[in-house]
1. When Kirkwood radius over Cα pairs in Å is computed for each of P, Q, which one produces 21.5?
2. Suppose helix-only ellipticity at 222 nm (-39500 (n - 2.57) for each DSSP H run of 4 or more, over all residues; to 500) works out to -10500; of P, Q, which structure was it derived from?
3. Which of P, Q yields 0.05 for FRET efficiency 1/(1 + (r/R0)^6) of positions 65 and 233 (r between Cβ atoms, R0 = 41 Å, to 0.05), as computed?
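Bear in mind these aren't lab numbers, they're just calculated from the coordinates by the rules spelled out. If you're wondering where the values come from, they're calculated on a predicted model, not measured in any experiment. Cβ atoms are built from the backbone, for glycine too; each structure is taken alone.
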Structure P
Amino acid sequence: MARHPKVTQDLLNAWVSEGRGFGWAETYKSWMRLNRRNASPVSTQVSGYVPPFVRECHFFCRSEFLIAILFAWLGAWFREQFPIWPWPHPHPLTGINPNLDPSLQFSEGMQAICRDVGIDHGYFIGTRVLYVWTLDLVVSWTPLVDVNTTVVVSIKPIEADRFKDPDPLCRELEKLEAERRYAGAMCLPYFVLDRTRFPGPLLGQLEWLSSAAYPLTRPYDVRVMNEFLQQHGPALGQDAPANWISRLQVDYRASKELSDYVVQHCLWHQIVDCDLGQRINMLGLPIPGGRKLRQRLTSQFVSDVRHA
């Protein structure tokens, strides 16, 4: 395994010059990025794509990836591995909405927050370079990007014994408290989540459907899907998804790939109301409730959002 380069201030400056930790939507670049040098022997790390983005995203555990997909389904945009600088710095929403900037306060920096909490901020291993803490996800509902529609999310295995019966000296708990204080100072709600907080099959089914969240690009495919939905869309809830596929292939001469995409696109976007919190039966009628589920989950995080 390749050795990770020793962290120096010059290296951090180079990462900042690359734009790491800055940007919005497609231009955002994660502060921490996956490569062969920082592979974990214990976590399933994921680099890949989460709608609506075509930029590569970096997740240091599978739960981060799945919960990012969930937020995408709820209509939010996110920034993963978002840096909390040790020194005073602008609010995380600075630069996204120019009309909002004058009302956003500066952060005093994580070093000051750690000092107030009474914990060690820390340095990069083997150096005297101050460590740069990161938030797992900073999630904003668009286009209403402000402090009322943005939340900070830490993803931890909260059902694990070390969280249920914590050691008072547990460093993870100290980190969560410092993150909570940072978010509070920025007037941003703070949530600690893991996959157990959501209905059993929901996250896995959203992962399966997520590639169909992206729009079709070939004009022929777009025409086939539009014609199919115009003719059959209102009645699809009264037919099994497997039959949608058959009709697409027989009546519209769609490929298997396109037929699968249309079905998954309808389920992801809830064109057909289907409860994704229950296991989908391709041979049975869609069970309604997906639209209410999406609205209920969104309302757990923010209330000032127009529901799709």
Structure Q
Amino acid sequence: MPWLWSSWEEYLDAVYPVAVDRGGGLWHAKRDTWFENVSQLCKAVTKLEDCRNSLRELGFTGKDHSRPPNDPKVSQQASNLVLEAVYAGEELLFFDRRLCMAADPSYGFRHQKSILEHWDRYSTTHRIASEIHQLVKDIDQMLSGYYSLIEADRRLIVENLDLPDSLESDFRLARDLFSAGFDEIALLIAGRGLEGVLRKIAEDRKISLQAKKLIPASEADASDLIEIMYHVKWKATGVRLISQETRALLHYLRTLRNGSAHPRADAKPNPTARESALVVSETANRLWNQMSKTRAQIDPKIVEKNW
């Protein structure tokens, strides 16, 4: 699963786990399938929520306007719940490292979970109650950040799309891949989605390519299709159907797709994959709506191959 940490040391440096240990079975997740890891992540979230809710029932609400219970027996009763909550939280961070990135919603939890290391000292005073109270507050913040990431993933690319189902399917697949961290593959699928829109436009507008013989543009290879649609303009304004920037992006994605069969060992993740995919989806949406909802003419209908 791409949201896993690349190494145990990287996880240690960012999370400083106090409940999860290297000798446990968690690190074997790198050998498990994506489906297995997602299942484990969901279990960690459920466990964390259950522990948080149980701590609230004991009076540790994490709310600024309320005070935690002062009875040492209640704090002692909470000890196992705290241990389980910290383990589940560290497990969640193990499976979704985004929570440790910029605008970090896990910052409070990653520091407050040290309550386990100081439990014996804190439990001799009333401080233990306020520390548990703060832990619940930090768990709330981390879970809120986690669900915000899920909501952002749900809207990514497809939020404003207005395409037929057959043309939208690739963009939804790209959205799903982004949500699981497969950014490089997701960008390629988004590019395939735009290519599909271009082919459908070429078919509907009966655009052809004149090379050695006349062929429908919708049947041309990807490189020729990009050039064809770049050469086609709106007849009334002379504006190109796709811009030079979009043309360059499409050729870049085509090159990536062609090279994916022989990936480089030193290849690095593309940090702009999401932004590029958004440009691709917006371009596809705009072109389709321009073509399907207006009668504006395009020119030429037959494109001479001169590239």
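1. Numbers: P: 21.5; Q: 22.8.
Here the read-out was taken from P.
2. Numbers: P: -10500; Q: -19000.
Checking each candidate, the match is P.
3. On the way: P: 0.85; Q: 0.05.
Structure Q accounts for this read-out.
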